[in-house]
Structure I
Amino acid sequence: MAPATSNGASPELPRSGAAPLVSLRQVSKDYGRVHALDAVTIDLLPGEVHCLAGENGAGKSTLIKVLTGAVPRTSGDYLVGGDDVPVQVSPTQMRDRGIGVVYQELSLFPELSVLDNLLMGSYSSVGGYLRGARNRETAREHLRRVGLEDLSLHALVSDLPTATRQLVEIARVLGHEADLVIFDEPTTALSEHEAGELLSRIAQLRDAGIGILYVTHRIEEMFEIGDRVSVMRDGRLVETNPMSHYTPESLVEAMVGRSLEDLYPGERTQPGEPVLELDELGVAGYARPVSLTVRGGEIVGVAGLLGSGRSEILRAAFGADPSSGGRVRVAGRDANVSRPGAAAASGIGMLTEDRKESGIFPELSIRENITVAGYRGIGRAGWLSGRRIDQYVEKALRGLRVKYNSLDDPITSLSGGNQQKVLIARWMGLGARALLLDEPTKGVDVGAKADIYAAIAEMAANGMGFLVVSSYLPELIGLCDRILVVKDHAIVADLRADEATEESIMQLASIDTAHAFAPEDLTSSITAISGTEADDGR
């Protein structure tokens, strides 16, 4: 890898002689004593996709806000086309200077037509009358630039697929004559195919001379589309280089400031007695009942294709979905899983795939999100003591490395990774013996992933058992002791994680069960479950 620049300036320019569209020189942004941006210097060029990499909390969002005029910088110089930008400037003024942005959460009006969304605030009129033909042609020209020339101008945005809405949003931004377009996590809600189509459109914009600042957690997208990348860490821009100077591993290491060898926990002790047992449990969609065992100190993964029935096992064990017949035991005692509250009281906890919808309470503080289900255990004789609450929260957060300014801040002020750690803390406070995790690191940056893995390993070392569903196979192999493979709503294999490979797992998850097999060196560690209790793999 070539030496990184110390101040974030470009080591080489992909377009010979190209003058920067945007330049920041030693730009800082402070919120009280918090340095959200610390002396950032960067050039953004025409005809280039410049990626911005970094963990949550690294300063990427603040940088976008400064560039778009959403917040004023505290110090430093900001130039667009060589002209100074005043400290106090509005997003509308920056839009008029050619800076456009497409956020993860789209700003379209869903109940209005495509035409109205494209030309909102910029309709052509004469004498108070709209020029219909001129406006329609202008709108069609905007759509042509993103490959939507056949889209009906009268279609309601609410009726469009998510990927098409994204392109309409881009067309609207380009309609304001944007020279630089900032993309903030644009593929989060898209399928793999839709994301590929969007990246192709962005590449076409680059080839047309538009400058692109591309922000994403998806490392593979940076390598697919990026020309250069700047890495941010703790509010500082620590290096800028051409994408060709990195491998995915070296880029992640630059983002987190440590080796990837430290990402997953190391060797753990032998598991203890069972803490979670499903005994012939009738799970929705499964033709045969499910039996499995998770021991204290053990992390068991659940792998399978989307729709295979992975999450249904967790939901049935937690009482989120009704189960028919069978038993669930926690630490050898029968557990009531008729509803989630009863399952929680029995010592089972669960983190769902969508923390925003069914995990966090967005209107509550960080402290309240941790204690919301534990007040009965905190109070005495109906009284709540502030000191006891603080002790409860401190104990629940121990070892999780949650980054926050104040426990009284709303939980929405935290990054996705820190929100997930707060949810783990909630179950720690409640004393859960077994924790069910459904896609625990979805939407979480790699640094926070390492913290979550370490927290899971520490809790397992203290005797907790885990059942983990994940679509990311390296995560299951690196984190878990065993991996159950699910196909067509049936557990078809039980693998030792230290002998499993991505290829063997995918083979079992995708081929016809009647012909399922694993590589020869895995044969001894694969157990067909077929409705009976899984071997513990040890």
Structure II
Amino acid sequence: MEIRVGPEEARRYRDAGWWRDRTVIDDFKEVTARHADKVAIVSDHAAGPPEVLSFRQLARMVDRFAGGLLELGVKPGDVVAMQLPNWWQFAALALATIRVGGVVNPIIPILRRREVGFILERVGTRVCVVPTTYRNFAHGEMLTELASEIPTLEHAFVIGDPVEGTRQFDAHFVAQRWEDQHPASELDRLATGADELAQIQYTSGTTGEPKGVAHSHNTLFAGTRAVPDMLGLTEDDVVLMASTMAHQTGFLYGLLMPVSTGMKVVYQDVWVPDRALELIQDEGVTWTMGATPFVMDSVAAQRKQPRDLHTLRLFSCAGSPIPPHLVKAAREVLGAQLTAIWGMTENGAVTFTGPGDPPDFASQSDGRPVPGMELKVVDDEGQEVAPGTVGNLMARGASQCLGYFRRPDLYAGVLTPEGWFHTGDLARMDATGAIRITGRTKDVILRGGENIPVLEIEAALYRMPSVREVAVVAVPDERMGERACAVVVPEGEPPTLDDIRAHLGEMGMAKVFWPERVEVVSELPKTPSGKVQKFRLREQFDQGEV
């Protein structure tokens, strides 16, 4: 794919070190040479004992898997798909795909036949690997059906018990010493350039329209580098990744970052808060990243049964607002500082609040842009607005993706001639350059011509002790066009509409912004990264299910 950036910008990114002429494989080889016997991956399994690999062992598996891909006829530019949990095989296969010049296509494990079939057919996948079963779903049987319908899908593999119509992953990739037939010197010759396509990651879809986000090695590197640079992480840190690696959070910061810097990473294949705390204690985890529900669950589990979490310094949150009380609880209960991160599949982590900021800042701001990325807030005519004014958030920089795979029309619709990307988020920017996300352009509630600041209302409602989670969504109204409804997951006794409106009144919020309806639910529909899928809530309203 063509990089949508001018030669001057590309030169500037290279001069600044945000782009380079090497890939994660070069970094991984250097790390392995320095730390061959250091633990690289602790792969924890809810259904069995953990598996541990050193950097030397991981490197051997990467080259073995790479040889296995060559035996299947995989060539540079071919797509290899993996719909796998957070297992070491995911990491090794992704690196092996890059090793032979292929393109990694991670698929979120919760997706089913319709979505997976669409992705595999759209990207022209030649090889796909799934678990036989995962969380009571027969992925292997699904893949068998899809393989019979998608002409390009030549090789269907399962990890686990055999499934008719597929091949066993271990028998081909693990048991065979392909590295003897395809030595490192041969693999080295297959390396692609740093500006070539490396990954196609389909968005999990808060709008309901998944798009294949295409990244080069360089755009991935720029996004990966942001976290250690901004948070001060080094090879001595230990990462816990419970967010799926088939999402960009997990792929960048649970896979590429650790293997390229020499950090130990701990994978959790099923989110169980108590087990996460045990792993933090036993493995000396210093940093982790996930949406606010991960923090809430961890705080609750630690209060119920305390563990020794003295190594945990930072817990980074992305995907939803951080309630003020959670910042305090994380500090007092987990002993960790919460840091806010904003970013997208299209550009990785773009803004941060850092360890040097006041602790409460993470509940008030989404942070400042990382070096290599630019942000601006504009009105509907594209003119920059004054500090503190809500407008459309635009992004540009080194980690911005190449485009939407095989949908250049969609990407052209969100990119200006100057390379500014319409994020689809509404935000305000203060005089220091820090931003606060206030809503989505497609998430705005228009009540009688008045825009309702959705995320600001949600942030205010999170201050109520009776609110565990909340999403404010639009419901149709014949007279006003739309009205605001607060969909609440309660903490104890559910709040009434009067409770909510009294609370917002006490906070000084304009009455026109108050929700006019409240619905109580047991859980909110979410993406694997913890983002609330408001389009599903709206569908439920339309169908009378809420």
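No value in this document is a laboratory result; all are computed from the given coordinates. Computed from a prediction, not measured in an experiment: that's the story for all the values here. Cβ atoms are built from the backbone, for glycine too; each structure is taken alone.
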Comparing distance in nm of label points 7 Å out along Cα→Cβ at positions 258 and 426 across structures I, II, the largest value goes to II
Computing distance in nm of label points 7 Å out along Cα→Cβ at positions 354 and 498 for each of I, II, the value 4.0 comes from structure I
So if we calculate percent of Cα pairs over 40 Å apart for every structure here (I, II), which label has the highest result? I
Using the calculated result 15.6 for mean projected area of the Cα convex hull in nm², for residues 202-481 alone, pick out the matching structure from I, II. II
Comparing relative contact order in percent (Cα under 8 Å, 6 or more apart) across I, II, which structure shows the greatest value? I
